[in-house]
1. Taking helix-only ellipticity at 222 nm (-39500 (n - 2.57) for each DSSP H run of 4 or more, over all residues; to 500) from the coordinates of each of P, Q, which one would give -28500?
2. Give the label, chosen from P, Q, of the structure having the highest value of distance in nm of label points 7 Å out along Cα→Cβ at positions 28 and 52.
3. Computing percent of Cα pairs over 14 Å apart gives 75 for which of P, Q?
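Every number in this text was worked out from the coordinates using simple rules, so none of it is lab data. What you are looking at is a predicted structure, and each value in this text was computed from that prediction instead of being measured. Cβ atoms are built from the backbone, for glycine too; each structure is taken alone.
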Structure P
Amino acid sequence: MDYNSVQHQIYMAGVELTSARNDGFTTWAIKQDLYKIKFLLDEIMQTSPTYGELEQEFLTEESKRQVWHIIKT
């Protein structure tokens, strides 16, 4: 899996979703696709193994990063 490519495609879907140039028909289809991706990821994560402290450390650091992003904007 190419993380950067997947991230870019999802980011661009978000840009299109919030673009004033798109109508509700178009943006609703984009949002449905994003929901399908979210549900798929949720399902995969629920059935995946856990990695103890390593995983918890990653999740803690990612949460901190997200908070700093919110504070900065």
Structure Q
Amino acid sequence: MKDIVLDCGLELRIDAETGQGLISSSLKDDCHDEDWNTAMDAVESLVLAHACAGVDVTARAYQDGLQGCLEAVANNL
């Protein structure tokens, strides 16, 4: 198992043998906005899929892009 913690509050656990993973997040903590929570579900799913496929989600460029995505969602909801 490989544990990954990202700057934005996502925590992933990836099984290198099976390629399966789990994700937990603080992105929806105490938020009751349905649109925000739906968007965060999509972001979490995408990051988990990338990590399971072997993308280095810990790379600075990836995390910077992820932060930009989160800011764009926040600015448009």
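1. Details: P: -28500; Q: -16000.
Only one of P, Q returns -28500 for helix-only ellipticity at 222 nm (-39500 (n - 2.57) for each DSSP H run of 4 or more, over all residues; to 500), namely P.
2. Numbers: P: 5.0; Q: 1.6.
Top value of distance in nm of label points 7 Å out along Cα→Cβ at positions 28 and 52 goes to structure P.
3. Details: P: 75; Q: 61.
Of the structures listed, the value fits P.
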